[in-house]
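Take a look at the structures listed below.
Throughout, read-outs are computed from the coordinates displayed, never taken from laboratory work. Everything numeric in this text was worked out from a predicted model, so none of it was measured. Cβ atoms are built from the backbone, for glycine too; each structure is taken alone.
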Structure P
Amino acid sequence: MFAGTGSDVGKSIVATAFCRIFRQDGYHPAPFKAQNMALNSYATPEGLEIGRAQAVQAEAAGIACHTDMNPILLKPNSDHTSQVVLNGKPIGNYHAREYFDSGRSKDQGERRGIDRDLLRCEAHAAFDRLASRYNPIVMEGAGSIAEINLKDRDLVNMSMAMYAKADVILVADIDRGGVFASVYGTLMLLSPEERQRVKGIIINKFRGDSSLFEEGRRMIEDLCGIPVLAVLPYFKDIHIEEEDSVSLELKAREVAQGKINIAVVMLRQLSNFTDFDALERDPRAHLFYTNNTEELQKADIIILPGSKNTIADLIELRRNGAAQAILKAHHDGATVMGICGGYQMMGQEILDPYHVEGDIERVPGLGLLPVSTTMSGEKRTVQTTFRFLHYGEECKGYEIHMGQSTCYTPDSSLPMPHATLNTLPDGSTEGTFLSSKCFGTYMHGILDNPVVVDYLLAPFVGKGEQRQSFDYTAYKEQQYNLLAERVRKAVDMNRLYQILT
């Protein structure tokens, strides 16, 4: 298990690296994270839902992803509530107090909130099934393993490590400062039994010459009595899909000369932002995230992304002026594309008669596409292939959404006729195409397909310095191998394998 001294210390990327390293060394590894909290999710081949990080780690390991790799997924709806996905299927929305409560009322002794014993059993069962098929299991913890106020409710950190009898490698982020205190303090807050499971330490995100930290390395080993297996550099030139959206607002916003400028609308509940990783790496394009009205109107292409709460995000876009800016930019010649929740926003209306997202039963959409969306309690989760427009190439994508969009026809003055965007293997259709500069789809991953990206960029291709298609699949493989090479070079692999045996 790669556990952390805190959140965002690099556990996911280290686990991804070792999934590829173990595969390269002739093993058959698989990732595992008992409980994950993320808006970025992925559909398994069976049509079930897991955290995106475990799907990425499975890809690095060269295997298909499965719900056993992430049996519990929490998808925040707001600052206080989350949808709980168990073994790939949603089982309800819970307030944080309901989820993290120990389960009994102090006054009445009654069960309340979610049954955490059930969740624990399901997580253990998923691990057991996975361990019977793969070796080694590359486990990942969540946040800090020393949150003592949550210890009795822990499903993913040391309680899971103890159940799995896992060798724990503690990952610490030196870039944020305080690495000595965070490593030593974390270990001292563990019980003696838990501390015995920690077999190594990785210092992550070191900037500069790591040999300058040799004295610090020895100090940590003397203090903790545990070997420092590696001082990993701060990787600036390796791009692995991220799960957390923390860094999105830090991405460059200014319009780039000689590039096709693509603005992804920054939503409060933005989900599945990995839809845009391929575009972000495409040398023809400059992609940035914003809800600033002036920046939106300077973009050649505006993409409305997925949202965990489409209605609330649409209302916020109207409040902050972004909705009006999007309509004006489209009127002035910009392409507007919507994916999943963004597609729903582009329609004439969103109906929520069953209060799936809240108390509001109807909101008008942006009016760009002739569709009406009705929210439903049933989530559609599927991996699929499809044909884009009239093109013959087979494309790949996945759907994860609640709601169904249909043709809206009450007013014949609406922009008609329209066409469907994608054709599925069974002949059914998906998405709405109005013109080359206005279309929407439920298909996540659609922009990983070169034919779609080429079509999206075509009206502006004269601006781009480079005009060749971008092979994102090959690029990702290159990045996994480069990550493995860098990590292997920094880690004492002989000592690591000694620990594992």
Structure Q
Amino acid sequence: MLNPLPKSLQAYGWLVLCAVSGLAMLFLFDDSCQMDGGQHHLFARWAWTHHELFVGVWSRPLFTFVYAFPAAIGFQASRALTILICLLIAWQTWRLAEDLRLNRAPLSIALLFLQPSFFLFCADTMTEPIFALTFVVALRLHHKGKLVAGMIVASLMILARPEGFFLGVLWAIWVLRMVDGGWRIPSGVAAGETESPQFRQTFRWIKSAIRNPQSAIKVLWLATGSFLWWLAAFLLTGDALFIKNNWPSNWPVTGTMYGAHGLLAYPSRLTEIVGLFLLPCFVYGLVWLLKRRQLTTLTSSFLLLFVLHTIFRAFGLLGSAGYPRYMVAISPAIALITLVGWNLMTAWFAHVSRPVKLGCAAVLLVVSAWTNFVYADGAEWSRDARAINAAFSFWQQQSAQLPISRFIWSKPYAAILFDRDPWENPAFTRDRGTDLKTLRELPSGSLVVWDALAGPKEFQLHADDFQTAGFSLLHSQAFQLKGYVLSRSWFGFGGTRHQTIYVLYKP
């Protein structure tokens, strides 16, 4: 339905366009749209000082190890690495589509970057992209019959995100089904040759594995990543229970600061996961594959994480905030399911002239790309970087006579800009009395860069509280931060962000 160029040229063309879009995100937005992005960069940047960060639960060992090198150069270098990782994900997704003999395989590259959440974080420092790269590489190895290599790579997913545990269990089921002769590797939807595995056999294979330990031993390769994590943590810290002891206290199994929002809260954000205009292709492809029990590695991966996060969000489990970005972890599967739906739906227009089909496809892709940019532009937290840049410029004029003994911040971007150790920030408890006592005990020369939105929301502290604790207000500036596109809010996106930045100093 696209042009008749060789598939490799089509793929390279899509990769170039995706690289340009990633670079545009890099230069148009200085900071992450969520604070976790800056926090992960800080972990990687300062892991060379605090070695336990290389094996920390929240800092994510795989992410920190890979990003520690560019993070030592700077935030932009870390974000540039993410663009490269996302291009590698796109490349591997295309190659997986070729392995599965899907028609229009190069289009999978575009369908990956046209996922709004994937595009939003393609030049960020979140953990989902490195997870997605590990996932798609392991999936390619699995489908090529290299089961041990696939399991070893898949075992690294838990070093990037907690979802790696659940996908690891699912992976074990796939392997047990294959080694017991119950499932041959799919050869492709487009060619009509995909073997249809029987879901009813799954529990039979699990029961067989329990009764026959030799079968279970075959999937122990999936524990490789966890073992390496434990070993590295033990060697670095000397604590055999470091992973357990390092588990964040605000990550309880039940109860969360983000609340419980019902079973529809996460599904309602499918348009942010797949894309508004591509959602029909995805749903049609998913239903078609499920009905025929084809490409179950793709469908089961999506359904597992989607159902889990729906439940976590609905009942407030595991501290879930219900972010659409969680599904970026399996974005290659989403792209290929969408491609299946695209291929099936194009058959409906077999009698339409080629120019009309090309025009309609081009319009759909361009509108989807524009919608993605509007979505990214409406992620207003990233605009705070402009205000913090102004605060940094103010401080540079004062730094000659005001030394910094300790740095306190409400947004990680401030610590990035000032290049300060994140360990300097107090461990705020959200108890005002306790936190005011902590602030009073901070040494002279403590510098604070605080904002009027994230600070009160995340830490329950306002700029006035610092003044109460003995800090002097050096500078405050109010900002009306506008996006590049929407001058007012549409369905919660766009509009002006009203922000104030405070610079306080303890004499």
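When FRET efficiency 1/(1 + (r/R0)^6) of positions 273 and 361 (r between Cβ atoms, R0 = 30 Å, to 0.05) is calculated for each of structures P, Q, structure Q comes out greatest.
helix-only ellipticity at 222 nm (-39500 (n - 2.57) for each DSSP H run of 4 or more, over all residues; to 500) computed as -17000: which structure among P, Q?
Checking each candidate, the match is Q.
I have 23.6, 67 for Rg and Dmax of the Cα atoms in Å, for residues 161-376 alone, calculated from one of the structures P, Q. Which structure is it? Of the structures listed, the value fits P.
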